[in-house]
Structure 1
């Protein structure tokens, strides 16, 4: 039951739908819901992360069962089906590719093999091309530094070399992080140019035959086990018209130590190359006598996964929606990994977020009907590259022009109640003003992402809609525990990243303190509920890269 503690809500009056409030005037309305409980969160997180769902991989029996469970929960609390054909589901067609055991990738020094790509302790590789057989013969290796072409930063690692048909070796992250120089890119904070996704995209644009990223834990923000676990086994992608022909024939990672060994064969020191790559006058260089050859054999199938969508319809403006989203998928099973546990349960990542949006939906449904509508969207294939949200952004169930704003929930730690909330990508949109006023009423405060170098802003589903212009908020529980302080929270977060993130160890534990996840769910519920009962259309802040996209969207005739 929703209890309105006070009824005064400050509204921003709009001159046009494309202009939000420059600063939200503090609202005085506090909203709470008895529907958001630790008991319900526990039941739903435990269910979603159980072995019965086999790690919730898209297109698998476990993934199908997990998405059906979410739909059943939406139905049980009375949400309106918002998917296709009157259902709760939006079908997302995916390709599923698995390299066969007889696939090979080798790096040769002259004619002698000096690197076996099938050594899982030092290498992972795959292809996004939809060909059953792919061969690369004697592709020359080229070191391209960070592999960045960024005109706005006056930076082009490819400017003086032709890499068509060659294999590029690439450093992870960007020069700003490597130097901690705030005048380079965004300093310590990772830009999109530092993300692995960009590295492969740019290598393909440059015509490379293969692209291999050199792993290093600090700039990647995760260890080798995360890399090997994430890119082993079946790999998913959206169905592309060109069947992956625009991608490089091979994508992969190798460990820093193995890259050092290879380059020494050619008389080069990786540390020297790293230092050179941070200079604006860096020139990519061919690596003498080292070539890559590969013979890839793969099983290709098309599978269908599902986004799950339910709604609460508004009383006054039913066509306009506040969006809540979380990804339901995880990494499935991997029979090749060491140890008895082969299931990646994904309890924190992201059974917590999925359970939270169901709890918030239940609070919306059982309380006083909001004036504007709310959409609750559980998306698939986030772990495969934000595929479910990318598909939704292209084929929205609610027109993006009618999407007031969105709140993304991804991987909340069972830390307990905190004094703060963390905003990933802080300084982006006026949703932060709403969050700030919501926290003020609880004597809490906002903190920016404490690891901007990790690039979390580009690693979750909100970015798919942000790139279309929809204002999005990605917020998590903070680190300052109410009783045990900041160091306790930081250590808790570090322990999860080091020992459980993208590992079979990310499992539900009955000793979890869910009070902080409940706290965060209540805060995000209040924020969205107040927004649904206002006339606000939040915008991106001036100077952000997405503001012009929102303005164009809202001014369009479509």
Structure 2
């Protein structure tokens, strides 16, 4: 949904009716850029959500509950100090733009009535929530904008709040046909781009709808048209749209997940399924429920993803070094043979010689072998030198082999964690992955363990086969270990063969072939091979699955397995 001035026009009217007169009961800040204010009005309790998230900036009534940090951020404490017990006196949109102001009235420490304002700017990555005093001075904001960030407009505590520059556009509620025609004369030839340049408060999506209703195409051009006639038609379309408040959620055909929400019915998007709602807040709450959660997970997992990729690249380089060392160590036998041949032919080697040719007793044809010598030492010392090189190469080979195996194990673990991160859909799962990486030493522990444990443990995915048998799929190593450890010995355990993937458990002994195949397809879907059309999946009884002592989380060894080749579940 475009949170443009057009949508905010409807939203401000809706929130004005719902909030004016409401009493503030509670304030929380579940995210650094998100504030929840619980209020009571019209004998009803509800919450207002204010978000300055780059991809999900919005303000609306919500019924979604969220976990809060153990210690409230400074912005939250300031809002509690000034607004708990206050009354909402006004909700207004500023100049048809992407700005909403929420005005509160309360009594200060001196017992005098005063006002405070919460300014919400919905401007993509520059979105902000700014708390100001009655004189317009900024008390605090979700995002501080310094002079280094913007030389035009700073947002810092103690400064006076300044609204973003207007750019000389026409407010869509006050479109003057003559002025619009003049602006269209120097505007881009594509109508929707011209509208965005001439009229304030229009997103590209809304401008495309106006173009569609005016000229029958979202990409219509204005070249060769009468600008006066066009401006009049545009004005009529805008006035028509302003009378069509029909909040609805949009879905792609054959899909159940919302793809968008709108304040009106977009005729240019008639191919989408529409589900009318009673309010714009209901639309926003429903649409952003899944999208916001996914966006938050993506933001919070970005640091972990970077850590894993950095360690993965480092481990791959280590592996290449150890493999090269092993190749170099293949000459160790050559050193031993040269040492033995020198010892067997000491009598024919002159001291000070730089090279000697001796019969190679290890060759069937006794082909002579040339051996380089150090002329500064005796023939015996030269033989001993080759034996030392042999011993050194053997030791180096053993060390390189051990390090290669460790690097391979770490590589498997890191790839497994990357897959877990991709499968992550809940904050509890993300917290568990982070805690594991902290324990393994990949991430520095910067948060309180108590805060991590406050989140309830995440649960594995549950599926049901046609036979009615339950199948569980782990989404991270904690879930994988717990699933495998709690499974009965006769249950079937599955895992994608030779690649990172989830542990899958069929909770039944002797399941039918169709159930096993379905579980294998699930194991393929939740593995690194999910994009392949044919994935090998091993399955065996749980009693044949063992976790070595001291091994990394999620790691097991198994025997007596069979392999199925399946297509991942779509």
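None of the figures in this text is laboratory data; all of them are computed from the coordinates on show. Quick caveat: nothing in here was measured; it's all calculated off a predicted structure. Cβ atoms are built from the backbone, for glycine too; each structure is taken alone.
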Item to check | At a computed 8 (relative contact order in percent (Cα under 8 Å, 6 or more apart)), which of 1, 2 | outcome: 2
Item to check | Test item: mean projected area of the Cα convex hull in nm² calculated as 43.0, pick one of 1, 2 | outcome: 2
Checklist entry - If we compute mean count of other Cβ atoms within 10 Å over residues 282-289 for structures 1, 2, which one ends up with the highest value? => result 2
Item to check | distance in nm of label points 7 Å out along Cα→Cβ at positions 114 and 362 from the coordinates reads 6.0; which among 1, 2 | outcome: 1
Item to check | If Rg/Rh (Cα atoms, Kirkwood Rh), for residues 74-401 alone is computed and equals 1.03, the structure in 1, 2 | outcome: 1
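Output the label of whichever structure in 1, 2 has the greatest value of FRET efficiency 1/(1 + (r/R0)^6) of positions 66 and 354 (r between Cβ atoms, R0 = 25 Å, to 0.05).
That would be structure 1.
When mean count of other Cβ atoms within 10 Å over residues 122-129 is compared over structures 1, 2, which one is greatest?
Comparing 1, 2, the top value of mean count of other Cβ atoms within 10 Å over residues 122-129 belongs to 1.
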Next on the checklist: Looking just at distance in nm of label points 7 Å out along Cα→Cβ at positions 458 and 506, which of the labels 1, 2 belongs to the structure with the highest value?
Outcome noted: 2
Checklist entry - Quick one: helix-only ellipticity at 222 nm (-39500 (n - 2.57) for each DSSP H run of 4 or more, over all residues; to 500) came out at -8000 when computed from one of 1, 2, so which one is it? => result 1
Next on the checklist: On distance in nm of label points 7 Å out along Cα→Cβ at positions 234 and 370, which of the structures labelled 1, 2 is highest?
Outcome noted: 2
Checklist entry - From which structure (1, 2) was distance in nm of label points 7 Å out along Cα→Cβ at positions 90 and 242 calculated, if the value obtained is 2.6? => result 1
